[in-house]
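Visitor: Pasting the structures in now, so scroll down.
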Structure P
Amino acid sequence: MTEIAHHALHFVAQHPGCRLEQLLRYLAPACPERLGQALVELQQRGVLQIWKLTRCAGRVEQVCFLGTGSPSLQSVH
């Protein structure tokens, strides 16, 4: 797992239900060119879930949760 993936899982573990934009803002300074690839990889492996929620006025937000296949936080550190 890449370093950026570890950072992503750590952030989501500390902020379950965070908006995707928050996660991207947190990760972008570290490695912007591989960010999308890392998130797709995490989703495919089942360790990161990104849900689309419809808020009031029809606004859609994407929120992030750890998936069922997530390693424990000890292995993320």
Structure Q
Amino acid sequence: MSTVEIHLGVDDPFIPARKAHPGLLVHDVAALDNLGKQIEEAGYDVDWSERTTFVGFERFHCRDPFGNRLELMTPSSARSV
């Protein structure tokens, strides 16, 4: 497992972007499902409504504690066996 660091700057006053967001790739569909569950268990909303709307990928959206939109995704073909 690798570690990812994302360094962001903050403008003053801070206003989270409404549409622009980073997309983060996860290993496979099982990892995507597990990550979504962990985020929900931590008390954050996970939006699966666009799970299969991006051809070739499965994904969900959520927001970080500061209101920034995040997209987590994996290729649809990356089903674990």
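Visitor: One of P, Q was used to calculate Cα Rg over 2.2 N^0.38 Å, giving 1.07; which?
Guide: On the way: P: 1.07; Q: 1.16.
Of the structures listed, the value fits P.
Visitor: Ranked by distance in nm of label points 7 Å out along Cα→Cβ at positions 11 and 43, which of P, Q sits at the highest value?
Guide: The structure with the largest value is Q.
Visitor: When helix-only ellipticity at 222 nm (-39500 (n - 2.57) for each DSSP H run of 4 or more, over all residues; to 500) is calculated, the result is -12000; to which of the structures P, Q does this value belong?
Guide: Details: P: -12000; Q: -5000.
This figure was derived from P.
Visitor: Something else about it: Suppose distance in nm of label points 7 Å out along Cα→Cβ at positions 19 and 67 works out to 2.5; of P, Q, which structure was it derived from? Intermediate values should be presented prior to the final figure.
Guide: Values: P: 2.5; Q: 1.8.
This figure was derived from P.
Computed from the coordinates by the stated procedures, all read-outs in this text should not be read as laboratory data. Computed from a predicted structure; not experimentally measured. Cβ atoms are built from the backbone, for glycine too; each structure is taken alone.
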